[in-house]
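Heads up, there are several structures right after this.
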Structure P
Amino acid sequence: MDSSRLSANAGSSTPAPYWRLSNFYFFYFASLGALVPYWGLYLKSLGFAPAAIGELMAIIMATKIVSPNVWGYLADHTGRRMVIVRLGTLCAVLAFAGVFWGTGYWWLAAVMLVFSFFWNAALPQFEATTFSHLGEQAHRYSSIRLWGSIGFIVTVAGLGYVINQHGASVLPAALIVLIAGIWLASLIVPERAAHHLPLDHEPLRRVLKRPAVAALLIVCFLMQASHGPYYTFYSIYLDAHGYAPRLIGVLWALGVVAEVGVFLIMHRLVPRFGVRRLLLASLVLATLRWVMIGLFVDNLPLLIVAQTLHAASFGVYHAAAIQLIHGYFTGRHQGKGQALYSSLSFGAGGALGSYYSGLTWDTLGSTATYLIAAGISAAAFLVAWRFLGVRREA
């Protein structure tokens with residue numbers, strides 16, 4: 001990887017701030033590597049039932065429905081995305097400190113609501129900033145984003161060992177350190193505002209009326225909804241089947257290692273296969289993954305194979321989807337486009353995924369819950385295959 005060749009645009013000699021951008025992704029996804037795999041275990045250690053765990057996890061996802069759009073509107077109209085990122089991450093640190101003051105359901109619900117409202121403001125605007133720095137080299141995005149995956153791996157593997165030794169009570173302290181790291185990393189990233197880009201683009205409502213754009217947003221919503229049982233209950237699921245926390249952390253890390261491998265080669269895969277084919281392939285492999293996890297949880301070799309499919313169900317999917325979003329939402333719509341992607345997929349889709357998995361986990365069982373997830377990702381494939389046209393996405 002030659003980071004020195006990442007320039008703001010093809011005709012500019014000003015290099016993109018590779019390591020400054022990468023540091024932010026590292027800490028942001030390191031915090032995600034602590035929150036997603038282990039927050040459910042922490043809540044379980046406090047005595048919460050699966051339905052309550054699903055509701056509390058859904059709050060984190062639900063704020064993504066509103067938060068990115070509010071901050072995206074402000075960023076696109078002020079052109080100061082990094083100010084939004086810095087403010088949001090600082091407020092997230094202060095809000096998360098509330099977990100040290102109480103452990104009741106409503107207290108934690110309030111803390112996570114405020115924390116995630118600010119935490120979720122950061123990433124969409126930072127994504128837009130990254131693409132602004134890359135300019136015409138947008139296909140190089142994955143070589144910067146992979147450091148987020150590395151941060152996730154380091155955290156999920158390291159915390160698995162620590163929790164195995166000391167219990168889930170260490171998680172809040174680890175999280176606040178990582179969230180503070182996000183804020184510190186944001187301080188060294190230079191602004192590249194929306195007004196540096198051409199602003200003579202069609203109205204946003206006209207962009208949203210295009211069938212391919214609407215289809216893409218529906219696909220993203222369904223894809224993240226299918227991840228609900230995985231993000232909310234995968235650690236609890238493995239724990240119930242006798243897997244030690246250390247091994248659970250290794251399995252989470254394995255999935256993201258596979259994701260890193262894909263990010264390293266995405267700049268070659270996109271020109272060769274096109275984003276439409278890559279997106280369709282990721283949806284098929286995601287469906288296969290949920291079926292394997294649901295039916296073969298006691299078969300470690302097959303579970304390992306299912307984890308390597310994270311390279312497709314997140315790595316290929318996210319790289320393809322975000323490149324399409326970047327292509328559809330241009331100029332002053334960049335921040336809004338990233339916000340819509342985040343709010344409809346990780347927000348609304350993620351919240352629905354956490355909520356339905358919490359409802360069905362006890363009533364229908366874990367296997368049925370993962371098969372429902374497989375059905376949802378299969379529906380996403382059908383929408384993408386029918387409405388994302390070959391000519392436009394090629």
Structure Q
Amino acid sequence: MKTFIMLGWRNLWRQKRRSLVVILSITLGVLMMLLAIGIMNGMIAQMLDNSISTKLGHIAISGRGFSDTMRIENNFFPDDRISTALRKEKDIVAFAPRIKAYGMIQSGEASRGVMIIGVLPSSEINVSKINEFTLPDEGGRFLSDPDALDILISKSLADKLDVYVGDRVVLMLTDKDNERAGVGLTVRGFFRTPVEDYDNMVVYMGIGRLQTLTNLGGNISEITIITKKKEIADSVKERLSRAINDPSLEVLSWRDMAPFLVKAISLIDKMLLIYYAIFFITVVFSIANTLIMSIMERFHEIGVMKSIGTRPSQVFFIVMFEALNLGAVGLVIGLGAGFLLMLFLSFTGIDLSIFMDAMRQWGAGSVIYPFMTARDFIISTVVVELTTIIAAIYPAVKAARIKPLDALHYV
């Protein structure tokens with residue numbers, strides 16, 4: 001076996017220029033494949049993290065049917081039984097109450113339909129990044145008093161309404177008794193999240209003021225929960241459901257609340273198969289063509305080898321190891337370059353706003369931070385080596401079937 005490997009390695013460098021061209025194509029193919037996988041990984045992770053850190057959380061407890069209708073009537077009172085269950089769950093990091101209601105925000109210039117989210121500021125900063133997304137440039141700040149007549153709106157919505165920090169707006173909505181209610185509020189600050197649609201439709205105010213406005217008293221719409229990791233949300237959800245055991249409430253994980261995200265992740269995973277297919281085609285033709293040319297150049301030599309007793313299986317393995325060496329060199333260089341590139345881009349990111357404005361609409365943000373997992377490197381290695389083996393089978397079989405007499409008379 002060692003002899004086959006050494007012969008394959010020496011044969012590889014007989015035509016250095018041709019081998020280097022193939023190695024370069026494999027290296028570039030691996031590098032582009034890793035870059036595509038890294039960007040996809042970054043998009044998926046940022047889509048999830050941005051949705052979780054703004055509107056979803058990892059888990060939500062709400063009145064039954066609220067997640068489907070978002071109606072103010074589907075409210076509940078957060079009694080001690082719920083608080084006890086939340087505090088006893090060791091995998092919960094933080095939780096915060098919220099009220100959600102649809103309404104209309106109006107300035108002197110324009111009006112827009114919005115979703116109003118009432119939050120308890122001291123708790124909200126632990127379950128979402130709205131505080132971090134708040135823009136302090138124009139003197140604005142995050143909400144502080146849950147009972148104040150303050151409102152937090154996005155910068156894009158402020159531009160549409162033509163308002164500035166400190167301006168007054170009117171908020172109109174329907175309370176739980178189906179009565180129209182309205183209040184004048186001061187714009188306390190602006191925010192900008194990585195999710196464009198979210199910015200265009202959501203405003204924040206104190207939960208105490210919104211409870212008064214909607215006539216909910218001490219009731220709320222939902223409790224947003226953050227767990228130690230998003231991967232354990234489903235198991236924590238099941239334990240909470242058993243602990244609370246209230247048929248009027250429902251406990252949902254982020255997968256339940258955003259099935260479109262789960263489908264988007266599945267779609268992106270399928271898109272990776274296209275990149276693998278492109279790489280497969282490129283490598284197969286490059287390696288097969290190189291080996292066939294190499295065999296034709298060594299036609300006479302192979303005939304001599306078979307004349308002195310070299311078996312067809314041995315010739316087959318010599319060619320196969322030549323292909324494996326060719327693929328291995330390109331793979332190692334490609335993986336090394338890909339690792340260094342991912343390491344660099346994971347800090348700097350790739351700004352796609354120039355080419356793809358849709359990134360914020362998808363919820364991934366304008367700057368993508370690619371990354372690779374050990375699983376991705378393993379899959380890439382397996383794909384490259386399998387592709388190399390498949391590409392080498394035909395040339396190896398062709399070499400093994402060369403007849404010594406024909407080879408010796410070959411010119």
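FYI, it's all coordinate maths here, none of it is from the lab. Quantities reported herein were computed from a predicted structural model and do not represent experimental measurements. Cβ atoms are built from the backbone, for glycine too; each structure is taken alone.
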If you rank structures P, Q by distance in nm of label points 7 Å out along Cα→Cβ at positions 42 and 386, which sits at the top with the largest value? P
Identify the structure, out of P, Q, from whose coordinates helix-only ellipticity at 222 nm (-39500 (n - 2.57) for each DSSP H run of 4 or more, over all residues; to 500) was calculated to give -17500. Q
Taking mean projected area of the Cα convex hull in nm² as the quantity of interest, name the structure among P, Q where it is greatest. Q
Value -0.59, -0.89, -1.05, calculated as log10 I(q)/I(0) by the Debye sum over Cα atoms at q = 0.14, 0.25, 0.32 Å⁻¹, for residues 242-289 alone from one of P, Q, is from structure Q
Which entry (P, Q) yields the derived value 48, 9, 7 for semi-axes √(5λ) of the Cα gyration tensor in Å, for residues 18-73 alone: Q
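The value 4.4 for distance in nm of label points 7 Å out along Cα→Cβ at positions 90 and 306 was derived from one model only; which of P, Q is it?
The value was obtained from structure P.
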